[in-house]
Each structure stands twice: as structure tokens, then as C-alpha cells.
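Below, each structure is written out as C-alpha cells.
Coordinate-derived values only; no laboratory data. In this text, all values refer to a predicted model and were calculated from it rather than measured experimentally.
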Structure I
Amino acid sequence: MNDSVLRVSGLKKSFRKGKEELQVLKGIDMEICAGEVIGYLGSNGAGKSTTVKIMCGLMEEYAGEVNVLGYDLRKNDIEIKKRIGYIPENAIMYEHLTPMEYLEFIGTLYGLERADVVKKVEELLLLFEMRDNANERMLSFSKGMKQKIHIISGLLHNPEVIFMDEPLNGLDANAVIIVKEMIARLAKEGKTIFYCSHLMDVVEKIATRVILLNEGKIIANGTVHELMEQAGVGSLESLFTSLIGASGQVVQAERMVDVFENKEQ
């Protein structure tokens, strides 16, 4: 029995930049099964967020095939959106609302009963140490507080597949630990997590499999242990550096400090 929940074949995406056409994704192929925590890694501009937005049905006009939970994305994007969760790095939020108002609105979009939503939200805000902020306008919230609301909104409807694009940005240390433990628990429950990041150390700890993206192409796909063993390195960061051909970061860092301190080169 094939328990694949995500299948991507020949995925390509280009953007028009002036008179030029910039190809961001250059033929992505991957298959992901239920219960996997995928660490989707790459430098800024590698195409990570573009991949995620396409799979969530937020970006059209792509080449290739995308299948989510047995549905063809082009033909069944609404059905797919009902069953997935998306936690972006930066998202538009109705800041004049309170967390309770905003999350009730999100619950309504998914067809959830108001009483169930209120109960869930009260418990989740308490666990995120934001119970006292439930009825405050979000205009004055810090980035970390807003990110907690994004996390709750992406999981409120109990989705089967969860896409996370740099979900830890702005969170305090305690919230980071909670989210990482939550990811592990969700995977045990059979949820599939597609975790998009450029932070190697976090992914190394939570991912069951890592997919490395460079300049719109997948350059490695396997477990952390497998990939590091094949490359003969001791960390995911070293692996990525070796695969993309980058080197000299220590020297570059030292030179930058010299510039800050006005030292002669």
C-alpha cells in the first residue's frame, strides 16, 4: 500500500523580472509519506518558500505535477486547502482584531463550531502563555506573539499535512522548545510535517528526512545520518556547505569583524 501524501514531479517555476525570466525551481521531484518530518533546507533565494506556496495552492502558473493527499492540486485545490495547515514566516494578520476574534474567524473558514474553537483557543493560548492577551488588539503584539497566533491558526482545524516556513522566527526560547516537541508529537500521530528553513541545527534535531535545495534543484535527499555518513561530515551545516561548494566562512567572519573594528586588512 502506498502511503504517500505528497508527490511532486518535474516542478518548475519562473518569475518575470523586467525583460528577463528568472527560473526559481528547475525540476523538483520528491515523494513524502505520512508521519514524516521533512526538513526542506536551502539558502535564501534557493526556492524553499516558492515550493511551499505552490504545494499549498497559493501560487499558480507552474510546470509539473503536484499531488497532495491523493488530489491533483490543479483540479482539487479547495479540497486540499481544507486538509492542510500552513504556518508562514510572515503573514498578513488582521491586527485590529484580538487573538480570540481572529482565531474564531479562522475557525469559521474551516467550518468549525464556535464553541469548539473558543475552547481550543483558550487552552492553546494558556499553553503559549498568552491567556491574558486573548482579548487585546494585536496591533501592539511583538513578532513572537504574532507568530504564536500564526501557529495556532495553522493547526486549529487539525490538518493532516502541515507546512511550516521558518515557524520559529521571533519565538522565545520556551516557545521554541514547545513547538519542536509538538512537531515530534504530531508526527507520532501520523501527521506529515514539511518544515522549510535555513537553520540547520534545528532541522538536524527534528527531521526524519532532509531535502537540500540549491539554486532551484534538489542536491541531496535522505536521513540526516545517511547524508552525513555519505559526505563524511559531522553536522548538517558542514554537509550543506560541502554540497553547495561554499567555503571560507570563518575567514569571511573574521574580516567582517575587522571591518566593524576599523582594523586594516
Structure II
Amino acid sequence: MKRENIDQLVKVEYHQADECPLKGTQLSFFQIVYVISGKGSFTINDNLATYGKGSLILLTPNDQHFLEIKEKTELLLVKFSERYIKDYKWNSINSIGCLLYGASYLSGCILQNKPDVVLVDSIVNSLLHGINHPDLYQEELTLHYVNALIVIAARNISKMRTENIASNTDKRILEIINYIQGNIHDPTLLKVSVIAQKFGLSETYLGSYFKNQSGETITHYILNYKMRLIEHRLLFSDMRINEIVTEFGFSDESHLNKFFKKQHKMSLTEFKKVKSNVKS
């Protein structure tokens, strides 16, 4: 399969097509696809969904994707590299890269937060205007628009991840989950005692409260969420094991392997080899 790279941190393109412009290509970067007009279906990592005007689709590096166009389609493609996500100062969104990679576990349009529809429409129109009428400081303006789109994508993915929690759920459980996801790289901030103190709860109450609201223990949730991210790094990135060790705060490779083997009954390298063989 052909692999597409970009020679800059951020790139915005307009496409009008009767046939899939994304066919037979594996991306080495993130790509937000906004459907300006048209309809059809798309497949990402074996998940099939329909698209139409206003659909917002996020492709993460190494996703397997295919677009089937049923009606002439206009697309705005917003491409940005992993390095851009890592290096940009996102203020309070510490785990924005993790949130974006979470799109691989979702299917369909990620624009589910209705108030964001108007914002995205405005941003897309601004980006299209910049393409058609470039002016002084256009690059700086484009980066601001793209950053806003990335944050909106992250917000929608974060909300979609918690939609399995009942609609009448106490708002506090969502805040706790957001805290865990935002600090998943720092083991010291994920201790139950630290989380309990952060939210003004006792450890015992936090444990029972989290289990009642989410259906699993807080420890199990943290381990599962971290494991999913590590699996994704192994399968869909070029990160070395020592880089994963550093990212998730393990003491060394042996510590990470022990953590990984507990669930998968195999080492990281064995897991990667087995999954690679299945793919091929």
C-alpha cells in the first residue's frame, strides 16, 4: 500500500471528486476530513459508516481507510503531523494526542456535539476563504483555524467516549474520567488517593462511586485506558519501546513488559509480531 507523507507540519487542501481521493493510501499523519457536499460511505479500520454534508471524519496515522462516493463530493482535508500535536502548547489539554488516537476506536462522523456544528462550519468557510483568497499573514491565520478544529475534534471524541454512561449521570464522573485521560502519562497523578483528594472524596467512596457510575472499578478503567493507548502505539506508530516507557512513566522496559504481559500473556515485541502477521 502506498504511504503518503507531508513535507510540512500543517497542510489544508480542497478536493472535488467523483472517485475516492484517499483510495489505496496509508497516511503517516492525522487528517481531518470535512464533507462540504455530497454523500457516500467510508470505511476506517473495518468500521463502515455513511457520510453526508457536514460530516467530520478523523483519520489517525496508519489507519486503513476507503471512501465510496455515491454523489459528487467536495472535501476539505486538514493534514497535520504527529510532531505538530506533540510540540504545540495545548494549555490544559495534556493528552490531546491520546484523544485524537482514540478516534480509531470510534466509527462514523465525530461531530456529535451539536453546538460545535456552527463553529466547524465557520472554521471551514474561513479555511476555504484563505485557500481562494490568500493574503498577508495567511499562514498564521490558517494555523489558528486548524488548532480550533483540532480542539473541537478532541472535545467531541472525549464526549463520545463517555456516552455509554447514563445520561442522568452525575457530572462529577465525567470530570473524573477527563482528569484520568488528561493525566494518563503521569502515574503519580493516577493514584486513587491523589484522585480522591483532587475531587474532595474519600478513597472508599471514590471506589464505590466510580464503580456504580461507570460499571467498572477506577483501577480497571485506568489500566484498560492506558493499555489501549500502548497497544495503539505498538501497532500504529513508529515509536520505540523505550519511547513508550518514557511517555507513560514506566521505570524501564522490564517494568512496561511486566505490565503488558499481565494482560496479554506475551511481551510487547511478541504482541506486535503476532498482530503484524494477522494484518498481512
Figure out for me which of the structures I, II the number -15000 belongs to, where helix-only ellipticity at 222 nm (-39500 (n - 2.57) for each DSSP H run of 4 or more, over all residues; to 500) was derived from the coordinates. II
Just checking, which of I, II has the largest value of relative contact order in percent (Cα under 8 Å, 6 or more apart)? I
